[in-house]
Structure P
Amino acid sequence: MEIDTLDSLRHLIQCHPLIDNHAHNILDKASACNYAKYPFEQITSEAQGIALHNATSTLPLHRAASELAVLYGCPSSDWEQVKAARQEWVERDYDGLIRQCLQGTHTLLLDDLLTDQDIEPYQWHDQFTVSATKRIVRIEALAARMLATVMRAETGDVSVLENRFQAFRDGFHRMISEAIADPAVVGFKSVICYRTGLNVQPTDEDAGVLLQSFARTIHSSKSGYRVEDKPLNDWLVRQTLDLLQAARSGSKDCKNKPLQLHTGLGDNDISLVLANPAYLQPLIARYPNVDFVLLHSSYPYTREAGYLACVYPNVYLDLGEVFPMVSRDAQESIIRDSLDIVPTKRLLWSTDGHFFPETFYLGNKQFRNVLEK
């Protein structure tokens with residue numbers, strides 16, 4: 001009986017359809033093998049530039065090479081031969097490769113504002129999954145678009161800045177509110193971890209401080225607008241949370257749309273110290289009616305994230321990105337750490353798949369295998 005139960009559990013782990021709660025768009029066919037712009041080594045590494053050259057000597061990439069060699073039917077796990085086999089499949093049947101990589105995925109929740117270049121639109125992914133793809137809206141991308149809309153020429157006049165900030169605020173509120181009402185949108189995402197860190201001020205700043213932050217953001221933008229000034233970044237998060245909390249309080253029929261936050265693991269743009277989700281505790285406590293999803297296993301801060309998911313009923317821990325970004329031993333340790341005190345119904349799964357369909361394949365395969373063990 002025990003053997004039958006274990007066999008049934010293994011079958012469930014390997015075969016149950018997955019809801020990928022955080023991923024990104026796949027590259028179009030014309031860009032799928034443009035490794036100069038999109039290095040294939042980034043399927044297992046957040047490193048960039050010269051540092052990425054070392055990825056081929058890491059355990060995650062060696063493991064990925066072996067697993068991809070099997071996927072491609074390549075007789076060797078030599079990295080260059082694996083890439084050559086991949087290119088042949090992409091040129092022959094790109095859709096077939098994607099379909100194989102997304103096998104077992106029931107639906108995708110896509111943060112589709114990572115980039116607007118060289119990718120397929122979110123609805124295009126529907127052909128590879130059972131259920132329709134849904135959107136996760138990146139709030140900093142909306143803010144950048146709204147800044148571009150309200151700004152025409154720089155000015156130091158305070159009254160003009162105040163008027164433009166008012167227009168920016170109203171426009172940002174409108175965009176978030178429209179997304180809350182949009183049935184295709186199932187959540188929001190913030191990358192404040194990359195911009196200014198997770199030590200978000202939970203209460204509103206003085207109006208003058210916020211206006212100065214807005215002015216610095218405008219004047220520091222050379223081509224396009226990027227919000228990376230702490231008072232303004234913190235304000236974007238708080239405004240989104242205010243609107244989400246108000247929507248839930250205002251209507252019992254309002255769908256619960258969480259705020260996902262990048263935590264932990266990332267490239268060298270982040271401050272690793274300020275990527276610790278423990279910094280979010282005051283913010284989480286202030287917004288009890290909004291659900292927070294701590295992305296990417298919060299690695300290496302999985303235990304801190306687990307504590308928050310244990311003691312706050314509005315916190316979920318996402319077990320994503322570390323598959324396939326870290327070694328198998330590390331993956332097993334992360335799973336154990338996440339199960340220390342976190343209720344299982346507060347654990348979510350995602351691949352953080354992006355650009356390459358193989359990121360979805362490796363994430364799902366390695367996650368299932370570690371769970372089975």
Structure Q
Amino acid sequence: MSLRYLTAGETHGPQLTAIIEGLPSNLTLDFEALNFQLHRRQKGYGRGRRMQIEKDTAQIVGGVRHGYTTGAPVALVVANNDWTHWKNIMNIEPIEGTDEEKRRVHRPRPGHADLNGGLKYNLKDLRNVLERSSARETTVRVAVGAIARQFLEQFGIRIAGQVIRIGEIEAPPHDLSIDELIEKTEASSVRVVDVETEKKMEAYIDQIKQDGDSIGGIVECIVEGVPIGLGSYVQYDRKLDARIAQGVMSINAFKGVEIGIGFEAGILRGSQVHDEIMYEEERGYHRASNRLGGFEGGMTNGMPVVVRGVMKPIPTLYKPLQSVDIDTKEAFTAQVERSDACAVPAASVVMEHVVAWEIAKAFLEKFGGDSMEETQTNYNQYLAQLERY
């Protein structure tokens with residue numbers, strides 16, 4: 001069975017919910033490590049007041065017993081503490097009151113799902129759109145990805161993320177190991193590796209916030225230990241790099257993705273792009289470089305997977321852009337909801353877990369197994385096959 005999940009819940013509802021199907025039995029889960037990933041998502045310079053309210057913790061309510069998965073669907077919930085302020089407004093039962101009392105939204109925000117969602121679903125209160133389309137949903141996606149991450153770690157696959165750019169400020173390149181990268185980015189308020197860039201980005205975000213504006217950026221995810229051969233060239237929808245790209249583009253506010261050097265490949269000559277194939281008895285087949293980001297032909301090639309995503313500025317502005325009132329059809333400044341000036345550092349964490357999910361899914365598609373023991377046996381046999389090749 002293919003690994004899959006669904007989420008449900010609204011940004012100001014009582015909780016966010018996810019159901020995961022297809023996890024093997026006997027995967028030992030570290031709940032502290034799972035919630036640590038949720039904590040990482042809440043951090044980052046430029047976050048709004050909402051993160052001071054929420055204390056995100058995942059509660060697993062099905063599919064896990066005595067610390068390990070049973071093979072049944074895993075159900076988890078993340079409570080919204082802010083629900084206490086919205087109980088009446090988000091009540092599932094009909095309520096009386098004025099539009100103002102119901103916090104009805106009729107002024108769509110440019111760049112958000114508000115207007116398109118209202119038109120598509122014939123919703124005259126755009127709150128019904130923004131409540132679900134909010135990036136708050138990424139909380140439960142991180143929880144899901146954190147479980148996938150723990151699965152991958154059982155097979156020596158490790159993941160790190162970093163911020164490459166926030167607006168006009170770009171982080172300088174480096175050649176740190178994954179351990180060094182994790183250590184330095186975890187100590188940074190903006191998830192970069194050097195203090196000078198961190199200070200520049202903080203000052204830049206402060207200015208953006210003071211201007212009543214928002215700013216986006218570029219984030220990068222690196223995955224080490226991925227075996228050769230995840231994904232396939234035989235059909236378009238089995239190419240793993242394509243599935244990772246779709247996953248990254250599904251993150252709220254992401255507008256672009258590249259693998260390896262990405263769009264730079266459209267500028268350089270072929271001799272400057274493709275990675276030469278090498279062979280050593282101890283390492284086996286590998287590449288002299290990694291400009292293609294660990295993929296050839298839609299399959300992993302054993303080199304680190306390198307993915308970058310572009311996040312646009314958050315569309316909720318404290319100096320709103322012009323919009324149109326859906327009641328009067330007159331021009332108006334867009335509705336203001338509480339929001340962040342910059343969520344790029346948090347987006348880096350979200351992307352790590354989206355990528356983790358896609359790689360875990362491809363891993364199980366290739367090696368199968370109803371239990372972790374069966375998956376491990378199949379994986380070991382494959383590694384032996386690669387060694388004999």
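None of the figures in this text is laboratory data; all of them are computed from the coordinates on show. No experiment lies behind these values; they were computed from the predicted model shown. Cβ atoms are built from the backbone, for glycine too; each structure is taken alone.
In this comparison of P, Q, the computed figure 3.0 for distance in nm of label points 7 Å out along Cα→Cβ at positions 13 and 45 is attributed to P. From P, Q, which structure was log10 I(q)/I(0) by the Debye sum over Cα atoms at q = 0.16 Å⁻¹, for residues 85-188 alone = -0.89 calculated on? The structure behind it is Q.
Out of P, Q, which structure matches 21.4 when mean count of other Cβ atoms within 10 Å over residues 261-268 is calculated?
P
Looking across P, Q, the calculation of helix-only ellipticity at 222 nm (-39500 (n - 2.57) for each DSSP H run of 4 or more, over all residues; to 500) that yields -10000 traces back to Q. For the read-out volume of the Cα convex hull per residue in Å³, a value of 152 was computed from one structure; give its label from P, Q. Only one of P, Q returns 152 for volume of the Cα convex hull per residue in Å³, namely P. Ranked on mean count of other Cβ atoms within 10 Å over residues 269-276, which label among P, Q comes first with the largest value? Biggest value here belongs to P.
For which of P, Q does P(r) over Cα pairs in 10 Å bins from 0, in percent, for residues 29-76 alone, calculated from the coordinates, equal 25, 49, 27, 0? This figure was derived from P.
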